[in-house]
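A.B. asks: Read through the structures below before going on.
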Structure I
Amino acid sequence: MDRRYPLEAGLLTRAVRLGSVCAVNGPRLRPALDQLGTYVPGRRPAAGQDVSRLASNETPFPLLPQVVAAVSEAVADSNRYPDPGAVRLTEALAAKHGVGTDRIAVGCGSVQLVQELVEITCDAGDEVLFGWRSFEAYPTLATVAGAVPVLVPLVDAHLDLTAMAAAVTDRTRLVLLCSPNNPTGPALRADDVAAFLQQVPARVLVVLDEAYAEFVDDPEAVDGTRLLPTYPNLLVLRTFSKAYGLAGLRVGYAIAGTAEVAGALRQVHLPFAVSVAAQAAALASLDAEPQLLAQVAQIVAMREPLRQELLRIGWQVPPSQGNFVWLPTGADSVRVSQVFEDHDVLVRCFAGDGLRITVGTDKDNERVLRAAAAALP
């Protein structure tokens, strides 16, 4: 199997120029930075601009009043450091998922936890395996930690678990499975993940990145928490950024198959990474979960009708289990993205691959359909 992957923004080839120097007349920086891109977020509107913000998979709903109140109360105590162990939140999450607190690790968004997962599993030259295209931070986080990203191509927008299992080597330390896959949308089937875990050596940590778990309505889709009792080398990532609407406050968490893995994550945590306000907001959101899941249900109810309309217009759109849909526009992605922007719709463009479009309000979705019709080749 060809384990190479193409050079593009944000990715680093295996052929790193080890002798290069990034600063001519100053401190020597790591040669890897020569070709390492940075995370590119979805574009934000200018002040006062009336556009549909569908580039970052944010919820269109504002924070609930009780969450705002909890944040306001917590901010008043911000002259003090936050609880470094997020003890109350850890206890609440352990109770929610029916595990011990020693198997929970809370971080500044799930992306911080991905970085730390590479750090606790990989030495220089070890491999991090994932499908591609998937969450765009994976290659960068692996490379920054000194590991080698190994990218396995998708098949029809789906993660190819058969090819991923075949790509595991003696150097593989970490496997990242994004389900539903961001940015393409399909979720993995529970049976397929279980079969994959049977093939992967127990020494390899397998991570199910389930940032969009609350939007899944396919009964056959995987719920990683149900597999944890059977597979101790499994870890599940969840976030408060999407369904809970706390994207601006940054809270994510891991549920590990063993206390040792969760403890290692806590060991490498940046101290005080989860703010006072973020911890308070997460606790209040857990208390308000029924209201928030009702909002999620509204988004889910609009997702498939939006996809069907895009199919009717003439676009190829794979099934999605997230709060977004994917247009595989390939080499035409930049042009199509500009057409959407001309129609006051901000979408996430992955040049050369496609566009990710968040499911928004009725007004947002109407704009999407008008732009999609105008953007047909």
Structure II
Amino acid sequence: MNILNCLYYYRPHYSGLTVYTERLAKNLVARGHHVTIVTSRYDDELPTFEIDEGVEIHRIPVAFFASKGPVMPTYGLKIAQLAGRHDLIHLHVPQLAAAPAAFFGRMLGKPVVLTYHCDLNLPSGWLNSLINMASEWASRLAVHAARVVVSNTEDYARFSRILGGKMEKVIEIPPPIEVLPVSDDAIERLNATIQLQPGQKVIGMAARLATEKGAEFLAQALPSVIEHFPGARVLYVGQYQDVIGEEAYAARLAPLLKELGAHWQFLGVLDDASITAFYNLCDVTVLPSINSTESFGMVQIESMMSGTPVVATDMPGVRCPVNDTGMGIIVPPGDAKRLAGALKDVLENPDRYQRSRDDIAAIYGTDAVTTAYESLFSSLLKET
């Protein structure tokens, strides 16, 4: 199969969406398919074209950014140029260009699969409000034009502003999760950098420092945790500086984090081996997301597959990994007091929240997810 993927950001940009797309693309290539990516050249240092482990990547120049969204006048033209030599168009939403791409694919008689990652919910402000409205309009049109819509969970789709009334088109395929085996040496190397003390309780969070991730509620919960576990410490993995569109959020959060001092440590973006070591060093990880921009939280499964329980918020999609595995606690979004209580419970009773890695991998592993997509794509092509 020849599969054309269209999305605004791709690797090396780090987000759940880009990691998801990269894993799926490379696994499809490994199974003998041809995968092309059309995305933004969000950083001028990136090449306009490259092939990465068999995945063909076309990066389109960005004229300017509207909040987090790259505006690329030639993006649609590149999709039109490439669509003819592909069997199927795979769109990743949200993106404003999804609507014309979906209708163009439909006109060409190409099956269009739309993976709906989340409802867009940008921070307040007149520009973001306009972008939210435009994104919702584009998503509704793209869903209408698509043959099939993939959602991480049926739970999220049912509560989505866009998908709730289109459930007849929706199928559930979870995101692809990979956790590399970790060596004692890798754990020791990371620990040498962090310098944890014996018996020190470690709370991990893996995310970009972005409004929807709710890091402030973890910061507000931490003093209560410290009262019970004086050495408790948050290790925060992910981009935390110069996050596109999140500069004001980082500035608001800075005074709160300063008060926590050594109890909060940013580690930045880690490579795959180090991120697995990070999960193994944590006693619990947290996903305190607060709005519908978060639809699942792949980091939850990465944590669970590493043997580390999770505290996550009770939101559509986000609550599914913990509810399905029992490997953690669900708390209301934006409730620092309940979050602190859940963290203390897990830290005091870690054995209560353990589950089999193999059982989790059988559902969420990249091979299982790739097989599901491969079957979907094949069935659509047989219908054309």
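Coordinate-derived values only; no laboratory data. Values in this document were obtained by computation on a predicted structure and should not be read as measured data. Cβ atoms are built from the backbone, for glycine too; each structure is taken alone.
A.B. asks: Out of I, II, choose the structure whose coordinates give distance in nm of label points 7 Å out along Cα→Cβ at positions 114 and 146 equal to 2.2 when calculated.
C.D. replies: Working: I: 2.2; II: 0.6.
The value was obtained from structure I.
A.B. asks: Given a value of 5.5 for distance in nm of label points 7 Å out along Cα→Cβ at positions 106 and 226, calculated from one of I, II, which structure does it belong to?
C.D. replies: Working: I: 2.8; II: 5.5.
The structure behind it is II.
A.B. asks: Quick check on the output: 0.10 is FRET efficiency 1/(1 + (r/R0)^6) of positions 74 and 346 (r between Cβ atoms, R0 = 35 Å, to 0.05), derived from one of I, II. Which one produced it?
C.D. replies: Values: I: 0.70; II: 0.10.
The read-out comes from structure II.
A.B. asks: I, II: which one has helix-only ellipticity at 222 nm (-39500 (n - 2.57) for each DSSP H run of 4 or more, over all residues; to 500), as calculated, at -10500?
C.D. replies: Working: I: -10500; II: -13000.
Matching structure: I.
A.B. asks: Also, quick follow-up: Give the label, chosen from I, II, of the structure having the highest value of Kirkwood radius over Cα pairs in Å, for residues 242-353 alone.
C.D. replies: Details: I: 17.6; II: 15.1.
Sorting by Kirkwood radius over Cα pairs in Å, for residues 242-353 alone in descending order puts I first.
A.B. asks: Where does the value 15 come from, among I, II, when relative contact order in percent (Cα under 8 Å, 6 or more apart) is the thing being computed?
C.D. replies: Values: I: 20; II: 15.
Label of the source structure: II.
A.B. asks: Tell me which of I, II gives 2.4 when you compute distance in nm of label points 7 Å out along Cα→Cβ at positions 66 and 210. All intermediate terms of the calculation are to be shown ahead of the outcome.
C.D. replies: Working: I: 2.4; II: 1.8.
Comparing all candidates, it corresponds to I.
A.B. asks: Suppose you compute distance in nm of label points 7 Å out along Cα→Cβ at positions 50 and 266 for every structure in I, II: which one lands on 2.5?
C.D. replies: Numbers: I: 5.1; II: 2.5.
That value comes from structure II.
A.B. asks: Quick check for you: by distance in nm of label points 7 Å out along Cα→Cβ at positions 90 and 330, which of I, II is greatest? List each step's numbers first, then the result.
C.D. replies: On the way: I: 5.1; II: 2.9.
That would be structure I.
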